[in-house]
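Some structures to go through are shown next.
Nothing in this text is a laboratory measurement; each read-out follows from the coordinates by a stated rule. A quick note: this is a predicted structure, and the numbers were derived from the prediction, not measured. Cβ atoms are built from the backbone, for glycine too; each structure is taken alone.
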Structure I
Amino acid sequence: MFEGLRFKHWKTSEGDDGIVVLTLDREGASANALSREVLDELDTLVERLAIEGPKGVVIHSAKPMGFAVGADIREFVEYAQTGTVLENIENGQRVFENLARLPFPTVAAIHGACMGGGTELALACRLRIAADDDATKIALPEVMLGIHPGWGGSARLPRLIGAPDALPAMLTGKAFNARRAKAVGLVDRLARPDELLAEARALARRPAARPFAQRAKGWATNTLLARAILAPMVRKQTAAKVRREHYPAPFALIDTWARGGPSIQQRLKLEAKSVAKLATTPTARNLIRIFFLQERLKGLGGGTDHGISHVHVVGAGTMGGDIAAWSALKGFQVTLQDREARFVEPAIKRARTLFEKKLKAPAKVDAAVARLRADVEGKGVADADLAIEAIFENPEAKHALYAAIEPQFQADEILASNTSSIPLDELRQGLKAPQRFLGLHFFNPVAQMPLVEVVRHDALDPAIEKRALAFCKAIGKLPVPVKGTPGFLVNRILMPYLMEAMRLYNEGVPGPVLDREAKKFGMPMGPIELADTVGLDVCASVGKELAPFLGLEVPQGLEEKLAANKRGKKDGEGLYVWKDGKPEKPEVDPDYVPPADITDRMILPMVNEAIACLAENVVDDADLLDAGVIFGTGFAPFRGGPIQYVRTEGVAVVRERLAKLEQKHGARFAKKEGWENPELSAPAA
């Protein structure tokens with residue numbers, strides 16, 4: 001059928017049953033990203049299939065990791081820079097629409113990751129079958145890049161599974177697992193992984209009719225009346241989570257769907273124009289940059305064998321207990337030590353809740369529970385490959401603990417501290433093997449925060465750092481190597497923000513106003529709510545450690561709260577009262593007018609400190625700094641990080657605003673060293 005045609009990325013075969021199998025295997029890549037070259041070859045294949053008319057076609061992937069990870073993002077960036085986004089979107093739409101129009105059964109056989117353009121390729125087939133295992137994940141996550149599906153995803157998914165299931169999936173980027181995909185009608189059948197291709201061929205030979213209820217849902221929820229009713233509701237729900245000016249893509253997606261009529265051509269045209277417009281926005285540029293930064297952090301842990309199977313954690317408080325639980329969740333044997341069993345038991349209980357939430361299957365939960373063992377006497381140290389100290393922030397106590405742990409090590413074990421602020425050069429003093437000691441600074445809550453700071457010092461063995469980076473990758477975290485100075489990167493930049501917010505709070509600015517203004521800037525959580533969430537005890541401890549180094553004063557009021565056991569969320573009361581895990585924020589006088597410079601007072605101290613961190617080589621470059629601050633603090637992702645923010649606003653503009661704050665409020669706003677750094681003048685990506 002394909003005589004005389006040569007393909008780099010596709011393999012073809014035809015069985016005696018008349019079913020043609022198209023196997024996607026992108027040359028020179030571990031995953032299938034849909035480049036222009038891949039699509040052009042598919043276009044040729046579809047054209048020949050339309051002429052030859054086989055009994056059916058199956059499309060599947062030769063890559064072990066999955067079906068397809070979506071469009072080639074690097075090519076998309078080139079299209080945005082050259083103004084050819086619309087042309088290339090329309091090309092992809094045309095190829096997929098030609099596939100959709102083939103007059104015989106077409107089946108997508110899905111395993112592993114099926115993302116973005118990969119999902120749109122599957123949607124262009126008449127039928128879909130998925131491997132029935134935990135690895136199968138099907139999603140349209142384009143909103144995370146500041147755009148929305150552009151190769152027919154928004155045009156086809158709502159009509160296939162109904163708008164109430166399709167819109168949330170596209171607006172959040174959340175993936176369907178295999179069972180959920182089958183339940184909503186995204187896939188027509190499930191198969192054992194080893195039988196996927198055989199079952200796909202059988203489905204192509206004997207296509208199954210979609211149940212009437214699914215077809216009816218797809219039709220009924222996309223009528224003109226349904227769209228008129230649903231669109232305002234979905235807009236309101238979306239506006240409660242993100243602001244249109246910060247993240248235009250979700251709102252553009254809703255508008256595109258709401259305007260889409262019964263014609264697929266009309267819906268595709270609306271979709272293409274919308275994505276082409278979004279591609280030019282600063283939000284899309286910054287979110288795509290963050291995507292590449294995330295990939296870079298993931299890559300830091302590659303290529304090295306961490307050599308760790310047993311992790312021993314000392315300190316069963318919130319951080320230590322949750323580090324132990326997360327490590328056990330990810331397959332490591334873990335022992336958890338504290339002074340008495342009554343300190344360890346709550347951590348074990350919290351761990352079981354985490355396992356039940358993440359693993360669901362009772363057998364998997366029980367296996368994870370078995371991997372996490374209470375160890376009051378600390379016997380696990382002798383067998384551990386990695387010992388993580390997570391006790392309170394006191395250098396003397398930490399040194400005493402290290403003196404007890406180190407003699408039990410046999411060979412090349414790693415000793416790590418979860419300290420959040422104490423310099424590593426201070427903590428390594430007295431160690432017999434300082435070259436195998438480093439910081440692994442996790443963030444609270446461990447299960448949600450993706451970043452781990454891998455903290456260096458002047459005697460660290462680079463091979464140990466690489467093993468630590470590989471361990472972070474193995475537990476699904478994003479590592480960023482940082483210099484072991486006070487506060488490292490994230491806390492050093494975060495503390496001036498929290499301290500200035502507390503100062504404003506003490507000046508009488510209501511907490512809800514401070515939180516609201518920070519969220520207006522783009523922070524995921526306001527500073528007062530954040531302080532309560534982190535814990536006022538932690539804020540006070542880190543603040544005291546960093547204040548002299550940063551030239552700041554710890555704001556008044558924290559000690560009184562701590563003396564009254566009002567540390568924040570964990571005690572049920574701090575700056576706010578907390579109920580059922582949520583703060584009860586007091587009502588604010590509707591006539592209250594906040595200070596005009598409230599946002600600059602909170603945000604510019606972070607930016608100023610970021611400039612100083614870059615100048616002092618706390619991280620290796622500006623990109624790693626932005627990545628660390630975004631993934632460690634949630635700094636307005638659509639702004640691209642503090643360095644990218646300075647580039648976008650302009651160095652001179654930000655310095656002038658900082659100078660005005662210094663003139664009005666004092667020396668704490670004086671510009672730090674590093675504002676002449678040429679990296680700041682690089683064009684905003």
Structure II
Amino acid sequence: MVKSLAGELQDQRLQVRNNGPKVATVALTGQPNVGKSTVFNRLTGLNQHVGNWPGKTVEQKSGLFVGDGYEYQLIDLPGSYSLTANSEEERIARDFIIKQRPDVVVAVVDAAIMERSLYLLSELLLLPAPVILVLNMMDVAEQEGIQIEPDVLAVALGIPVVPMSAVHNCGYQELLAAIAQLLEGEFDYHPRRPTILPEHQTVLADVITLVADYVPAPYTKDWIALKLLEGDNEVAALMESLVPVESWSKVQNILLEHEDAILDIAGARYEWIARMVRAAVVQPKVGQVGLTARLDKVLTHPVAGTVVLLLVLGFVFWLTYAIGSPVQQWLDSLLGSLAEFVRVSLSAPAWLVDLLADGVIGGAGMVLTFLPILVFFFAVLGFLEDTGYMARIAYLTDRFMHMMGLHGKSFIPLLLGFGCNVPSILGTRIIETRRARLLTILLAPLVPCTARMAVVTVLSAIFFGDSAGLVAWSLVALNLVVLALTGILFHRLVLKGEQAAFIMELPLYHLPNLRTIGLYVWQNIIAFVEKAGTVILLASIVIWCLSYFPTGDITGSYLAVVGQWLEPVGAWMGLPWPFMVALLTSFVAKENTIATLGILYGDIQTALPEVLTPAAALGMLVSQMLFIPCIAALATIKQEAGWKWMSVSVLMLLVLSLGAGVLIYQVGSLIL
């Protein structure tokens with residue numbers, strides 16, 4: 001029986017505690033899109049911690065669970081295709097296994113594409129920690145006509161092999177049993193590792209001889225020599241600092257003379273993979289077409305796939321309005337009743353009553369009414385990711401990214417921007433070239449995050465009623481058009497450079513795991529509530545104070561003074577000063593737009609439609625979508641690109657947002 005265990009994570013090695021279970025550290029690794037997150041979430045449940053690796057911006061997930069007399073600390077290593085340190089994720093994964101020495105490494109692979117998934121295993125077996133192979137998505141493999149014999153594969157590999165269908169909760173008990181057997185020494189663990197081809201075995205031996213005396217712990221001389229032949233820059237830099245100049249010069253001469261060794265090393269691993277697959281896998285008959293191939297004929301087609309993508313996005317917004325908006329309106333009315341109750345029943349100074357009713361409940365409380373909308377948004381986003389469709393979105397957009405001098409890899413961090421611009425900007429670290437990375441950072445704030453979308457969802461429903469879904473869909477489309485045009489201009493006029501080729505993995509389609517989606521929604525909602533309870537609450541109180549003092553009347557407040565300074569700009573967009581203030585306060589957090597309007601106008605459902613014309617409302621929404629991101633996103637841009645490019649980003653977005661708002665209002669006034 002697997003169950004979550006509450007408490008703090010412990011950094012302990014395998015040991016026996018007094019009157020308690022044995023403790024072990026298990027590292028979970030695998031390529032992206034193999035269901036690793038589903039396995040992690042199923043084992044740890046809500047008992048998990050999410051942060052960053054020390055000194056890194058890559059996410060670290062760890063959790064506790066118990067089973068078969070053991071208390072396990074599970075470390076979810078970043079998704080990696082190999083361990084050759086081509087990315088920060090790969091460096092973290094291999095350094096943890098080598099330096100931290102987990103008691104067991106669980107390698108999750110996609111059973112339906114074993115030929116591509118086993119390359120990571122071929123490298124893991126060269127490291128000191130014992131490995132268990134998990135064949136996930138066995139149901140998908142069967143669906144594709146692939147037959148696998150896990151017991152035969154275990155004999156061929158010399159390691160435990162566990163078949164699993166994580167989405168159907170099948171295989172977890174077998175995994176726990178395999179981990180316990182390995183820890184107890186009950187499994188005859190003798191891994192059959194891939195070897196280098198004969199042509200370079202002598203060369204490898206020569207490199208080992210030259211560096212053996214200088215290899216630092218915990219590395220092994222064989223592994224270091226192999227990585228040198230593979231051209232691993234990180235290992236080369238390490239050994240250059242340790243090996244005497246004369247010996248290192250000999251090593252370099254060998255490496256230069258045998259630059260093709262990396263091909264033999266990779267070739268030997270693929271031969272090893274082919275032998276393993278031949279031993280235990282029966283491929284589908286020639287001509288048999290699986291479900292993924294049939295679906296991809298449509299979903300990755302340049303025309304049909306793009307149409308489907310647009311329909312999917314349209315459905316997301318329709319679902320949000322059809323289900324989320326009524327619940328949001330009910331919460332809004334409930335909030336109004338609560339504020340009225342505070343005004344009537346609380347015996348306190350008038351300013352304190354107003355602060356609680358208007359500043360706290362009407363400001364930060366109003367933001368919490370977004371929760372139903374965000375729940376549906378994150379649920380749909382998690383569904384698309386878990387089925388494998390997100391990768392198709394990246395594939396479809398690759399041709400458009402090339403217009404901006406980018407490729408599909410840049411789309412992945414941009415796609416994260418629909419959740420939040422901060423991880424989107426941090427995610428650009430996967431991009432190899434500085435030019436492409438910098439351009440992606442500049443474009444990231446133009447992707448509408450959930451906070452912007454929540455604001456637009458509420459305001460468009462207030463201003464445009466039944467047409468709100470179409471308006472929101474059009475605003476997102478406008479943002480993406482502006483993003484594309486801005487990218488093209490920067491590519492051709494400012495950041496000129498070469499375009500890079502793009503290669504990516506398209507996972508097989510599979511049923512989503514509701515538990516994984518539920519935890520994804522839960523974690524994002526909790527983060528949002530924490531934000532509402534800290535940053536937004538503080539900002540709401542500050543805004544209320546500025547709107548109340550020094551006269552107690554908003555028209556004579558400090559906030560009115562600031563707004564009146566901005567009023568000439570607002571006049572070009574048909575906006576009174578409160579809307580300019582609301583736009584300005586969104587710099588702290590995008591949700592503050594609603595909080596500010598709630599403080600300044602009270603019942604925004606009835607007040608706002610009487611204040612703005614449709615043209616002004618549309619212009620305001622356009623400006624909101626294109627405005628500078630929140631302070632956290634700007635701080636991240638400064639961290640990743642420096643003050644210069646952060647300033648460029650702010651200036652660019654101010655010009656775009658205010659210019660577009662003026663243009664939409666002026667043209668709209670002639671039409672609407």
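A few notes on this one:
- Identity of the structure behind 22.1 (criterion: mean count of other Cβ atoms within 10 Å over residues 385-392, calculated), options I, II: I
- Structures I, II were shown, and distance in nm of label points 7 Å out along Cα→Cβ at positions 41 and 609 at 5.0 was computed from I.
- Structure responsible for -15000, with helix-only ellipticity at 222 nm (-39500 (n - 2.57) for each DSSP H run of 4 or more, over all residues; to 500) calculated and labels I, II on offer: I
- Which entry (I, II) yields the derived value -0.40 for log10 I(q)/I(0) by the Debye sum over Cα atoms at q = 0.08 Å⁻¹, for residues 425-592 alone: II
- Volume of the Cα convex hull per residue in Å³ - structure with the largest value, from I, II: II
- Origin of the derived value -0.56, -0.99, -1.13 (log10 I(q)/I(0) by the Debye sum over Cα atoms at q = 0.09, 0.14, 0.16 Å⁻¹, for residues 265-464 alone; candidates I, II): II
- Among I, II, which structure scores highest (criterion: mean count of other Cβ atoms within 10 Å over residues 65-72): I
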